[in-house]
Structure 1
Amino acid sequence: MDFEREYNNRARVPAWSEIFQDWQGRSARLRGAVAAADLGVPYGPTSRQTLDILWPDTHRDAPVLLYIHGGYWQYSHPRDVTFVAAGCLAHGVAVALAGYDLAPDVPLSAIVRQVRGAAVTLHHRVRKRLAVAGHSAGGHLAAALTATDWHDLDTRGPDDLVVAGLGISGVYEVAPLVHTSMNDKLRLSEEEAERLSPAFWPVPAGRTFTAFAGGAESDEFRRQARDLAARWGAAGVSATSHEVPDANHFTVVEEMANPASLMVQQAVAAARDAAGRG
C-alpha cells in the first residue's frame, strides 16, 4: 500500500491552504462575537499549553466539549479552528479548544500527556465531566482521552472525567505513518507507533465513542474509523462510525459548525450526558 498517498491530505486536497485561510477568518470573527470567552487559560508551563473556552452565555455554567485540533501533531493552532465551536454553541454547549506543543519539539507521547493535563485542568475549572472531540491528529488524541484511566492521573477527580469521545478523520492506528513523510518530524519507531495507537488500548467500562470520516477521504481514513468502532465495539464499548457524504479530510470539519449536523447532535448529547453525571 502507498501510505504516503493515503495519509498525505495536503497532497490529496490542493485547496487546503485556501480552506485554512477561510477557517482562520471565521474563527477570529467567532471569538469576537461569542457571548463570553476565557482565552489563553494556561494548563502547563509552555506557551502552547493553553485552553480557549467559548461559552454560549455569560453564566459560564453550560456543558463543555473539549476540542483538539489536527495537523499531524506538528502543525496548526487551536485559534485556527475556533469556528468549529459554532454548532455546539447554538445548542447551549460550551467548547474548550486545547493547544499543545508540536513535533519535533516534543514526542507524540508527550503530546498525549499534555492533552490529558488539559482535560484535568478544564474539569477542575468548570467542575463538570467532559466530552471530547478532535480532528485528524486531534481525533487520535480524543480517542486517547476516552480510553484513559483518570484516577491514575488525578486522584481528586472522577475516573470517568471524560465520558465520551468523537473523532473526525482520526488516526487511531499510528503505525502506517512510520512509512510516510509525516514521520520526518514525528520520528516514531514501529514499536512506539504501535504503543501510541489507541485503537489497541483497553477502554474503561461506560465510555462511548463516535468515529466520523469523510466519504471522499482516502480508503485508509475511512477504514480507520470503521475499524476503531468495530474493535472497541467488540470489546464492549458503545462505539459507532459514520461517513459524511462527499466530504474530504478538511471539509468534513465543517459539520462541527453546522448546528443541524449529526456530528453536532452527537457532540451536544455527549457533552450534556457528561455534565449531568455526578
Structure 2
Amino acid sequence: MDKPRNDSALSNAAVFEVDAVEYRYEDAAALDGVSLYISSGESVVLLGANGSGKSTLLKMLDGLIFPTGGSIKAFGAGLTDDALKDEGFSMSFRQRVGFVFQNSDAQLFSPTVWDEIAFGPLHLGLSPEDVKERTEDTLHILGLQHLRERPPYHLSGGEKKKVALASVLAIGPEVLLFDEPTAGLDPKTESFLIRLILQLTAAGKTVVTATQDLRLAAAIADRVMVLGEDHRLAGEGEASTILGDRELLLTANLIHDHPHRHGGVEHFHPHSHLKDHHGNEHD
C-alpha cells in the first residue's frame, strides 16, 4: 500500500517539541535524553522494541505522564502538570489531541457504543443536535451503525478498536496518537485501520504512532524515529531511509540474524518475521 506523501509537512509549525526528555520508573530508565520534533500534518512513527520507551513517550505527548528531566512543548506552549491544571488550556489541549490506547478495554466505559462515541462531543458543550449529528457521522464513517446499541464489552477485539477510535474521532482532534494500533487485530481490521490512518494524514491530521511493526511503519510513515534499547533516539529520517538501514534495525532489536546452513556452512541472514495480511511471514 503506497503512502501519500506530505512533502510540505516539515515546513509546518511544530506540534510537539521534545527537548532532552528523561523518564524513570523507580530505578529503571524509560527514556534517556530524547529530543525530537513533530510538525503539523506529519505521520510520524515511533519505532522500537518492547521496553524501548516508545509508549512512555507517547503518553507524555498526551500529557498523561510528565518528564522527570527535560521538557515538552505542545503547539508552542509548555506541556506540564501545572499547565493542564488550567481548565482553559486543558480543554483546548484535550480537544486538539486524541489518544487511542493499545488496550481498547482501558478506553471504553459507556453502556452502549452510541454513548461511548457521544461522550466526547457532550463534554465539549455541543448542542444535543450537534452531538447527535457528530455521533451519527462517526458511526457511519467507521461502519458501526449496526452496533450502536451494543455494550462495548460484548464486542470483538476489532470492533472494540473501532469504537475506541470512533470515540476519539468524534471530538475532531487535530492530532491522533496511536499506541501499537495493530496489536492483536485480525487482518481485515488491521487493513481497515491502515487505510483510515492514510485518510487522516491525507486530510491534514497529524498522526503519531508507537509500534514495533515495520510493515505498518512502511505503510503510514512520513518519518520514522527509532528508540533503542538504551532508551535513547537511535536514528530518525524518512521512512524509506530508516527502514532500509538494516544495521540500525538490528541494533535496535527490530530485526534479528537467523542462521541457515548451506552446504555444511552456517550463514546468518537478517530477518524481521513480519506478516502480511494473509498471515505469511516475510523478511
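Values in this text are rule-based calculations from the coordinates and carry no lab data. Bear in mind the structure is a predicted one, so any value in this text is a computation, not a measurement. Cβ atoms are built from the backbone, for glycine too; each structure is taken alone.
Name the one structure among 1, 2 that P(r) over Cα pairs in 5 Å bins from 0, in percent, for residues 47-206 alone of 1, 9, 17, 20, 21, 16, 10, 5, 1, 0 was derived from. For P(r) over Cα pairs in 5 Å bins from 0, in percent, for residues 47-206 alone, the value 1, 9, 17, 20, 21, 16, 10, 5, 1, 0 is produced by structure 2.
Taking FRET efficiency 1/(1 + (r/R0)^6) of positions 79 and 223 (r between Cβ atoms, R0 = 30 Å, to 0.05) for each of 1, 2, which is largest? Mind showing how you got there, number by number?
Numbers: 1: 0.45; 2: 0.90.
Evaluating FRET efficiency 1/(1 + (r/R0)^6) of positions 79 and 223 (r between Cβ atoms, R0 = 30 Å, to 0.05) on every structure, the highest lands on 2.
State the single structure among 1, 2 that was used to calculate P(r) over Cα pairs in 10 Å bins from 0, in percent, for residues 63-158 alone, giving 16, 51, 30, 4. This value belongs to structure 1. A value of 1.00 was computed for FRET efficiency 1/(1 + (r/R0)^6) of positions 39 and 175 (r between Cβ atoms, R0 = 30 Å, to 0.05); which of 1, 2 is the source structure? Considering all the candidates, the number was obtained from 2. Thinking of 1, 2, which structure, once FRET efficiency 1/(1 + (r/R0)^6) of positions 103 and 247 (r between Cβ atoms, R0 = 30 Å, to 0.05) is computed, gives back 0.70? Only structure 1 yields this read-out.
Source structure of the calculated read-out (mean projected area of the Cα convex hull in nm², 16.8) within 1, 2: 2. The greatest value of relative contact order in percent (Cα under 8 Å, 6 or more apart) among structures 1, 2 is that of 2.
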